[in-house]
Every structure is written in C-alpha cells, then in structure tokens.
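Presented below are the structures under discussion, each in the form of structure tokens.
Quick note: the coordinates plus some simple rules give every number you see, no bench work behind them. Small disclaimer: the values here were computed from a predicted structure and weren't measured. Cβ atoms are built from the backbone, for glycine too; each structure is taken alone.
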Structure I
C-alpha cells in the first residue's frame with residue numbers, strides 16, 4: 001500500500017502550482033501591487049491562446065494602465081496605443097490581417113472613462129476582434145482615483161467617503177450597453193476572486209476567441225479584478241471586497257451569446 005506523508009504533501013502540491021506558468025509567460029515577476037487580480041486574468045488569456053493554437057497568430061492592442069506590464073513579460077506580438085483608442089487600432093490591424101487573432105486589453109479607466117465611444121462603435125461595426133476589459137473600478141496606474149465604473153459606496157482617491165450617485169453619478173455598465181448592439185456577437189463578464197470563478201472566466205475568454213476566429217463578429221469579455229491598494233482594503237480582503245461590492249453591481253455570466 002502506498003503511503004503519503006501528510007506533513008509534506010500539501011507543501012509539494014502548493015509548490016507545483018506556484019511554479020507553474022503559461023508557456024507564453026516569460027517571467028512570473030512583475031511590479032504590480034500584492035493582491036492585484038490583473039496577473040491572474042492575464043494568465044487566463046495566455047492559456048486560452050495556447051490551447052486554441054493561436055499564440056503565433058495573436059496580436060494584442062493595449063491601452064494605458066497597470067496591466068501594460070504584462071506586455072513586457074509575455075511572448076506575444078503587441079503594441080500600445082493612445083488612451084482609450086485600442087478598439088480603433090484593433091480595427092485597422094484586423095482588417096489588414098484578417099487571419100490574426102486580434103485582442104484589445106484595456107482597464108475601466110482606459111475603456112470606459114476615456115474611450116467608451118471607441119468600443120461601442122467597434123461593436124456597432126461588428127469588427128471581428130475580441131475586447132478584454134480588466135475592471136477594478138479605479139484608475140490604478142495614475143493614483144487610484146474614481147473611474148466611470150466605480151460602484152456606489154466605493155472609496156477611491158477622489159471619493160474618500162465612497163462614490164455617491166448625487167455627486168458623482170452612477171457607474172456605467174459597458175457590458176450591458178454592448179448587449180444592445182447588433183454587431184456584438186458575444187458579451188460576457190467574469191471575475192478572478194475565487195478558483196471556481198477563475199475557471200468560469202477562462203471559458204468565457206476561450207469562447208470569445210473561438211467566435212472571433214469563426215467570424216461571428218465583435219466579442220467582449222469583462223473581467224472583474226482585485227485592487228486592494230486602490231480600494232484601501234488589506235491585501236487578503238480583496239477577493240471578498242470584490243464580491244461584496246463590484247459583483248453586487250455588475251452581474252456575472254454570459255450576457256449575450258449565439259444560440
């Protein structure tokens with residue numbers, strides 16, 4: 001009979017998970033804050049590209065935000081554009097290289113506060129690209145101030161007492177807006193605060209890429225990510241805070257999908 005040393009088995013298992021990294025991730029070292037959800041979300045993108053054998057056909061168009069650090073440690077063709085303009089640049093890239101898997105990567109500040117019109121018009125045109133929104137409700141890269149997706153009651157550097165509807169308005173649900181646009185073939189929202197939610201979100205990203213390559217039209221996946229630094233909460237409280245605040249405002253699931 002095989003015996004297992006229970007004092008060391010969990011440690012070995014944890015070590016294996018910690019050491020694992022996607023083939024396209026050249027380094028697991030980054031300068032993002034402890035507890036940030038962006039690296040987890042980005043790993044799901046890289047894994048999906050490899051599984052679909054799209055790694056050498058992928059072109060990433062990135063906006064401006066903390067997530068741009070992922071570009072320098074990932075073995076994927078990428079370029080950075082002006083604040084909020086990633087969907088417009090992706091349009092040109094896809095039309096010149098229709099066989100490419102074209103993705104945009106934007107934060108809520110970049111996509112919703114700075115360039116909402118760009119993503120809406122790209123969807124209206126039915127551009128065959130996949131837009132990814134890493135939404136943590138703050139302008140993390142420029143100090144942690146409020147964005148157009150900051151939820152009611154959420155503290156930021158410019159809403160220290162929490163966002164108030166009367167003073168600051170209401171958060172914009174860009175995914176919900178996109179479901180009303182004919183050219184949007186797939187719209188989904190996931191999160192990275194629990195293992196189960198991470199697995200579910202990966203399926204969304206993979207399906208969005210599959211539909212893009214099948215020529216279905218514009219595809220969109222929003223990923224709710226943690227930002228304990230910008231939220232003024234302890235690092236370990238980030239996942240719970242995300243569930244209690246952002247997930248209460250922005251529902252999780254496939255909001256629009258082909259039959």
Structure II
C-alpha cells in the first residue's frame with residue numbers, strides 16, 4: 001500500500017497522504033514519496049494546480065513518533081546524524097512546493113501538527129474544515145521546528161505570534177488559524193472535499209503564466225530566507241535530537257504523560 005496516493009485528473013494533480021491509521025504521520029518513505037509526487041506535478045506540463053490532502057479524518061499529525069521512538073535508543077551522535085538525514089530529506093519537497101510555478105492548495109481536516117502545519121504553510125492557499133486543529137508541537141518533543149516553519153510562520157502571523165505558537169506549542173482551532181492568516185477559508189467538514197475541488201478547478205482555469213510570475217514574486221519577497229532557513233532548521237533540529245530532552249519528550253509522548261525537561 002503506497003503511503004502517498006497520486007491522482008492526476010487532467011489539469012488537477014492530487015497528492016494524498018495515505019497513512020490514516022497513523023493520522024498521516026510521515027516517516028522517511030512517506031517523505032520520499034511526497035517529494036517524488038511534487039516533482040512529478042511540477043514537471044507535468046498538463047498540470048495547472050496541485051491539491052494536497054490527507055486520507056481519512058486527518059491531514060497530517062507530523063513526524064511518525066514510532067520512528068522517533070526507535071531513534072531515541074541510539075547514542076546521541078548517531079541519533080543526531082540520523083535525524084539530520086531525515087529532516088534534510090524534507091528540503092526537495094518543500095522547495096518544490098514553494099518554487100513550482102503552479103498554485104498548491106491544501107485541504108485540511110482533523111489534525112495539522114508539527115510538519116503537518118509546515119506543509120499547510122508551504123502551500124499557496126489552504127481550506128480548513130471547521131473541526132481542524134493545529135499545533136506547532138515541536139516544543140513538546142524537546143526540538144526546534146523544521147519544514148520551513150521558522151521562515152514561513154513569522155512571515156504570515158508576525159514574529160510575536162509565531163514565537164507564542166512555537167514556544168508554547170498550544171493547540172488552536174480553525175477560527176484562530178483563519179484569524180492568523182494560516183488558512184484562507186473555513187468550510188463545514190462534509191463540504192471540504194467539494195470546496196477544495198471547486199477551488200482547484202477555478203485555479204486550473206486561470207492564467208497559468210500569471211500565476212507562475214505571481215508565485216515567483218511572492219517567493220522573492222522572502223529573499224533567501226526560506227531556502228537558507230531550511231538548512232539552519234536541519235542543523236538545529238538534529239542538535240536538539242542529540243539532547244536528553246528529546247529522549248524525554250519522545251518517551252513522554254509515547255507513554256502519554258507530561259514530559260519533564262531538564263535542559
């Protein structure tokens with residue numbers, strides 16, 4: 001069973017995370033499949049818009065905690081190296097989503113946590129079901145963010161609000177996500193698929209060259225912040241993963257208890 005389902009429909013290219021039993025959490029295989037799907041969408045001349053979704057009741061709950069659970073058994077330096085390689089795999093996917101000359105739309109239901117929220121931020125437009133729940137989440141595992149979050153979230157919500165969301169890691173609902181500018185629209189849960197399809201169809205019928213130039217201008221407004229920040233995020237995430245607080249955060253999550261950090 002593929003962990004990512006690709007469904008080209010004429011001008012619309014749907015990419016669907018397909019691990020509903022794990023809330024579409026991503027592991028290395030999922031990241032590789034997502035990156036390949038994004039590359040296919042970018043290179044297909046018939047594709048005019050990309051639709052990113054999650055199978056089942058959730059969008060994406062972030063990194064696969066069972067993968068982290070296996071890594072915490074490793075010595076610190078080996079753990080740092082493994083996490084560096086894993087986070088570094090995200091770069092081609094995120095750069096592709098940001099730089100491809102086609103609009104990318106996210107349809108968000110249920111949880112969008114950690115890297116799941118980073119994915120939402122990396123898209124051009126996002127619809128959220130009224131029951132969607134968001135969180136940066138990284139701080140609860142004793143790590144700094146990845147997925148371009150430290151570049152995109154401050155640009156969208158402002159530095160102080162980004163600091164609050166990342167340092168406290170609180171959950172917030174679709175209404176606050178809309179107020180912060182993280183999503184563009186809230187729709188009833190049972191209407192999300194239809195609304196996302198309608199938006200994709202509208203974009204697919206639009207002026208592709210103008211879309212491409214507009215996306216390039218918007219990306220240029222960040223300067224080199226996004227691509228450079230990805231590299232810095234990888235280094236800092238890996239450094240955090242080598243610490244005892246990461247081990248405690250992962251174990252506490254798996255044991256369903258509050259963590260006791262000492263760093």
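Tell me which of I, II gives -15500 when you compute helix-only ellipticity at 222 nm (-39500 (n - 2.57) for each DSSP H run of 4 or more, over all residues; to 500).
Values: I: -10000; II: -15500.
Corresponding structure: II.
When FRET efficiency 1/(1 + (r/R0)^6) of positions 203 and 235 (r between Cβ atoms, R0 = 25 Å, to 0.05) is compared over structures I, II, which one is greatest? Let's see the in-between values first.
On the way: I: 0.35; II: 0.10.
Largest calculated value belongs to I.
Compare distance in nm of label points 7 Å out along Cα→Cβ at positions 27 and 243 across structures I, II and report the one with the greatest value. Before the final figure, lay out the partial values.
Working: I: 3.4; II: 2.7.
When distance in nm of label points 7 Å out along Cα→Cβ at positions 27 and 243 is calculated for I, II, structure I comes out on top.
If distance in nm of label points 7 Å out along Cα→Cβ at positions 179 and 251 is calculated from each of I, II, which structure is the one that comes out at 0.5? Of the structures listed, the value fits I.
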